[in-house]
Structure formats: structure tokens, C-alpha cells
Structure I
Amino acid sequence: MAQAAAINLQVVLVEPAGPLNVGSVARLCANFGLAGLRLVAPRCDPLDPEARRMAVHGLAVLEGAGRFASLKAALADCSRVVACTGRLEGPPLPLLPPAEALAWLLEAPAPAPPSGPDPAAPPAPAAALVFGRENRGLANHELLQAGRLLHIGTGEAYTSLNLSHAVAVVLHELHGLCHAATGPRPAAAAADPSPRELLEAALADAEALLLEVGFLLPHTRRARMAKLRALLQRGQVTAAEVALLRGMVCQLRWASRRGAATPDGL
């Protein structure tokens, strides 16, 4: 899967509970030529003997898997994020079939070679495929950290897939998309979405300001910020646009505090 490897694709598992699943996913990463596996607050020992047994030739992927305390931290350097969900009711973003969501993911820019014109330049943002917990998937606030939501169609009688089976279906679909291309790799969009770290910082600044001026109330802040996050995710704002929004928030905070400190607003 050369094209997926070229964009620094990371497979992210949120709170995996079964070592068999973790080992199986490491094996799948090796099957499809991916080295990036990230585990968010795993609820099992990823290096458990059962995980090692299931990893087989993916043991290097398993042993090299990154561990993160939160999904936010795991996605900090990612610009294009696809989250997989089996929920059909009330998703915060539109549900897309695998081919459509993964085609968007593959538009992420490839990292420049180390010997390029500016070796000191920051690396290109990573792309991520996010999978949720075995028992309850991903919560809305986690789905809102993705730019696209991928849904695997199943029979209506039993829609829940095993975690490693879902990863297998998605990586197989991705493999097919990579090998279906007959020409050079498609050019990325004119401007890639902002890395998650920058967007999360801007949202934190905005939330603090909106609480300060009374637009948000403590008991409604979560629901309202979720709507704002969904709006920005649908727009897939760029790093430059995030910087503009953050600058506006900083200026509004300064003006608000200055006005509050001036008698009668004069």
C-alpha cells in the first residue's frame, strides 16, 4: 500500500480492551504495509502474550505502537482524520461509504524527503484512521475530531463488527483504492485541513472567551461547542484560517477586557 504509507497513515485504536484484537490489528498493519499504530488509553497490555501471538509477523508494529492518554493527543499532528462508526442514529457529521471517505484521506500531502530543499521544515501532517472501543465505539465528541465519518454497511439483523474485522475491511478497501490508480498520485487539495493540535488550541481559546462574555454557560458549553466544532469540521478549515480565527478571538478578548476596565465604556 505504497500510497497510504507515503502519506504517513496512522491506525488509531481508542481504548482497546482485548489483546487479541490489538495483536490482530498490528498484523493487519503489517499485511497492508503500514507501520503506524497508535493506542489511546489501552485497557489491556498491548504486549500481552496473546497480543504477541496474534501479531505474528506484525510484532515490530505492535512493539513500536505509540501510546497516548487521549484521542486529542494521538491526533495532534494529523490533518486528515477518518473515524469509523457503526452508529446510524444522530451522527454529528454525515456518514460516508468506505470508498468515499478513504479517497478523501488519500488526498493528504506526502511528506517531503529528508534530502529536500529545506530539511529543517516541519514534516507534513499525518493522516489517521480511528477505530473505537469494542463495546461502544466512539462518542460524539470523539467523532467530531474527524473530518469524515466512515460507515461499513452490514446486514440489518446484526450490524456490529468485531474491531479487528472492521480494521481488516477498511484496510482492504484502502489497499484497493491505492492499487486502482493507474496514473501518478492525485494532487492534494490546494490547502490541507489544519493539524488537529492547532484547531484544538483555537477552540479552547474560543470556548474561554465565549464563557467570559456570557455567550456560553457552564451547563450548556459542551453542547454548544460541539455544534461549533461540527461547523468547523464540515468546513475543514486550513491552518491559515485557524490562525485567522484565533487572532480574532485574541483581539475580541483584549477589546472585551479593555471595555470592562473602562468606566461607562469610555
Structure II
Amino acid sequence: MICRLFIDEVGNSDLNGSARDDNVRYLSLTGVLTTMDYHDARITPSLAALKLAAFGTADIILHRREIVRREGKFAVLRDAEPARIFDEGLRLFMRSMPYLVITVTIDKRVHLATYERWRFDPYHYCLTCLIERYVSYLNRHDFQGDVIIEPRFPAADHRVRTSFAHLYDQGTTILSAAMIQKRLLSRDIRFETKKANLAAMQLCDMLAHPSYRSMKTEREGVVLPPDFGSSVVDILSESRYARHPVTMKIDGWGRKWLP
């Protein structure tokens, strides 16, 4: 069976800014894991049907920020009935599709204070933890897979490409290079823009911020407001976060907080 991990991020890897600016304190990577067969046969047509029902066309690419702001093609969601159709349909889609979610979040300020002399690059740190969990899943099920991420800008993309290749070539403290190479189809991470209209990439975009926010507020002892994002977290917690294969524990498997 061939799998694919679709990755989206919240925040950035800037360490120095995180020391004084709460707006850039955290970096979070979320991965949506599914098989390529499921993606093509179930996730893609189901998302197209949802778009058609809510917007009258499947030729639209979901982007959380624009949806929240009701901008551009999503201005129709300012009206109650289209908003209801979309929200209910999206929740049903998230609940019923075959995929798992892994979110890794790092508090860069704590990371900066903890490792004063040697510091793992935040992005590489999060990506390492995410790939370790993905490869471990592939290994447990005797699957193989690859990884897709959205490009940002050339320098950042180069660092991600280099980081991924390093994981493939050298392994990690938890997984050997031999195991990673056995389970990953390539040492090259694949970049795809939103224009590619990949269903699971759009799903990941919709899930990444709610998942990150729930982890952050939980650490802060803050209760999530009863909004759409909170209902998304309920779905993740009920059935979509990756879990320990025996204990079904989510933390450390579907959610990982760093450092």
C-alpha cells in the first residue's frame, strides 16, 4: 500500500523573534496521512461534491484564511444558508474520510532558553518528529509512502529539502536510515502549490490551525471557545488523530509538543 503525508504549517522558524514577540513564538506542522488510493477514490470526489453543494462549482480551492475572512470567492459564506451548508458538509467530510492527523508544535521561546549553546533548527526539529511518526506508521503496517508540502520561498524551501534529505540519508535518534529508506519512496520531499488543487492538501490547511490552537490553549489552561475550530478539534480527538496502536493514546503519537 502506498501512502502520502500532506504537510501544512502554522507560524515560522524564526528563533530570535520568538524571544520577544508572542505572535511568532510558536511553530506547528500538521500532517494528513492517507493512502493514495483513498485520496483519489474517496477524498477527492467527496471534497468536489462538498464544493459543488456549497459554492455551485467544484472549481474552487479551499483556503482557511480566506474562508474565515469571507474573502473573494468565499464572500458567499456571509449568507447564512451557504455558510450552513458548507460548515455542516465540511464537518461531515472531516469526520467520514479515511485519514489520520499528526501535529507537532514547538514553543520556540522555551526551546531558545533550554538549549543555550546547541539548538536544533525549529523547522527541522518539528519535521523530524513528524517524519518519525509517519515512518513508524508505515513500518507497523508494512506500507511505503512519500511526503508533500506547500512551498514558501526559495531559501526556506531549500532548507526543508536539505532537512528532509538529511533525515533520509542519516536517520534519526529513533529511526535508522535503513528503516526510513525502506519506507519512504524518495529522499526528495515534493512541493505542490495550492493551485494543484489536491484535496488532502486543502484538508490539511483546514485542520492545521485548529489543531495547533487546541494544543496551545491546553498548555495555557485556556478553554477553547465554542466555535467552528473547536468542533474540528472534537472530530480530530474523537477519531482522526493518530494513536498508540495498543493504548490508543494520542499525545506523543497524533500530537507532540516540543521541546
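Throughout, read-outs are computed from the coordinates displayed, never taken from laboratory work. Just so we're clear, the structure is a prediction, and the values are computed from it rather than from any experiment. Cβ atoms are built from the backbone, for glycine too; each structure is taken alone.
Here are a few things to note about the model shown:
- Computed 22 for relative contact order in percent (Cα under 8 Å, 6 or more apart) - originating structure among I, II: I
- Structures I, II were compared on FRET efficiency 1/(1 + (r/R0)^6) of positions 79 and 239 (r between Cβ atoms, R0 = 30 Å, to 0.05), and the highest value belongs to I.
- Origin of the derived value 2.9 (distance in nm of label points 7 Å out along Cα→Cβ at positions 127 and 207; candidates I, II): I
- Value 0.40, calculated as FRET efficiency 1/(1 + (r/R0)^6) of positions 159 and 223 (r between Cβ atoms, R0 = 25 Å, to 0.05), assigned to which of I, II: I
- Ranked by FRET efficiency 1/(1 + (r/R0)^6) of positions 47 and 135 (r between Cβ atoms, R0 = 30 Å, to 0.05), structures I, II are led by I, which has the greatest value.
- Comparing mean projected area of the Cα convex hull in nm², for residues 63-102 alone across structures I, II, the highest figure comes from I.
- Structure responsible for 24, with percent of Cα pairs over 31 Å apart calculated and labels I, II on offer: II
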